[in-house]
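Read the figures in this text as sums done on the coordinates, not as results from a lab. As the structure is a prediction and not an experimental result, all values here were calculated from the model. Cβ atoms are built from the backbone, for glycine too; each structure is taken alone.
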Structure I
Amino acid sequence: RATNYYEVDLEEAFAAADQVTALKYWWLFFRQAAFSGFLDDVRSGSQAYATELGKRLKNRVFEEIFPHFAEGLIVQMRAEQGRSEIGDLEIGRVGWRDGEIDLEQVFQATLTFLYRLMFVAYAESLELLPLNEAHGYGAVSLSRLKAAIAEKGGEIEETAPKKLEKAYSPSSTDFYVQLQDLFGAIDAGNPALNLPAYNGGLFSAETPAGQLLARYAIPDRYLALGLDRLCRDVDDKTHALVFVDFKSLGVRQLGNVYEGLLEFKLHIAREKLAVVKEGGKEVYIPFANAKSKRVQATLSKGDVYLENDKRERKASGSYYT
């Protein structure tokens, strides 16, 4: 702590004959920055952190998280289509149109599933759900599931996806069943878990999206890949994967992700695609047409991806209100 100080008599300083000096003193003590304290700096830093975290999360949602979940649903739907016990009438009831997977229905179901996860992650971070009841809600919580998946993935961003692919089955749906049970408990209420009923409709199985999510499942591999990218981010200092503190994200950041997704449609690549920059934006083009361009990423035939009417890979702006 400093032991010296500089004493100023403001009345004398402002009355000084040298008006330039008087103005300097006035500016020093009464400019906007002079009234900014530690808490203001913390608040400003927190807002900047939340903004950057929201941007990174939004990019991951468009490029990885949403496609992982949607692909998992599509894989499961195709697998069940091939089973003889499922008749054409049942297939046509939800998720299908004219014998083909209805990608718009899959999009809406994936959007609902994503926001169920974000709702629960946000509520748990704010302790609005009884996370600390270890033998009750805590035992079936999203936090417990994401921690188990993170342990399998490790702390290195580049290697985590491969580890999760190796660790989890592309056909088992244990994680999805756990989450559906949790979502059902939140929707209807569960006294044993100390959960009152949530009447917002997000977790309802009666909506078109809810019906598809109740009929089909996302296999463990796809769910783990998407959930890990949703719930972990790279720490700036350690460069290791750490859990996202969802309470640091505001309604604006979460709403921005939702609104941005509404501009997009779900697609399945009919051929190998390349991601290139055109006019400062990332767009999809056939890989065969990308020989003279700098390729940012590639998609194989059959990969699931999001694209808007301008062929853009992700939302470029924010219009959440």
Structure II
Amino acid sequence: MLARLWDAYQEGRPTGELAELASGSEETFYLSVIAHARGEPATAARHAEAASSADPGRRAYREAARYLADVARHGRRDVYASPEGFAAFIRGGGNVALYEATSRALCDRYRRHRPATLLDVGAGDGLALLPALTDDVGHVDVVEPSRAMLDVTADALRRRGTPHRTLCGTAGELMAGAAPWSAEARWSLAQSTFALHALAAAERAELLSWLRTRVDRLLVVEFDVPPRASACEPAWFAHVVSRYEDGLAEYEGEEYGYGVVAQGFLMPVMFGYFDPAVDHHEQPIDAWADDLARAGFGVADPQPLCDYWWAPAYLLEASVAR
């Protein structure tokens, strides 16, 4: 049972002693996660390989064994160290349906509200924004910290003939007045798709309060993720591994190569969820609604968008009473 390993881990017992308590592939893989969290790469790789050998049908075990062996040899890498991995991930698997559903929902709101001005915070390369745009939107302002992604979005807006301005910067820089528009600027509509979970709770609250004084309406698209009590807590471990087993399955047979996605993106992200030193700010959808309400918005019922492999995605529409 994972509970006895968890108790021993919390007591600070060495990984070698924990191994004496483990039996079966799941507990062995749990040991690899604990070893990784403790900064013991060789031990983590060894236990992952043992789990994969004991249960070769589990994609998560197999890909983790490959990934941890590489970490043991070369050290940990940043989640976005492989641009090819992220590019293949975001445009394949379940992301196709996810972004199609997101763009449809945004397009519906544009047609319904006909915003003269639209602010997109964390637009990336426009994967959600660009397919959604209609002539109902008069002007677009885009905030994105990645210059490469921002350039893709700006180029597409230019080709469409859509009036726009851009800020290559963070939400903090937006609030600090770094943007090429007036500090008193207002927007008919603002949106953020799969970006706010990158902000810590305090910064997110500050941004939402700032937006409440500058927009008439706000659209937030986020995942409904259960809270994480602790990086290696058994229920969280089981949840993440189960979800990533499904996520890996969606990329088998993809033309750009399953391994590129698995090793270049999914495994670094998965093991980031088990790192006690890494803060994660995803949360249940009800908590997102509470954040908006605390900032002073009126919040409509969440709209389900897509039953994505990691977590269901929802759109929250928030408005400001005038």
Entry that produces 5, 21, 29, 20, 9, 6, 6, 3, 1, 0 once P(r) over Cα pairs in 10 Å bins from 0, in percent is calculated, selected from I, II: I
Per distance in nm of label points 7 Å out along Cα→Cβ at positions 197 and 285, the highest-valued of structures I, II: I
Winner on mean count of other Cβ atoms within 10 Å over residues 93-100 once structures I, II are ranked, highest first: II
At a computed 43, 39, 30 (Cα extents along the principal axes in Å, for residues 181-268 alone), which of I, II: I
Label whose coordinates, when Rg and Dmax of the Cα atoms in Å, for residues 237-300 alone is calculated, return 16.7, 45 (choices I, II): I
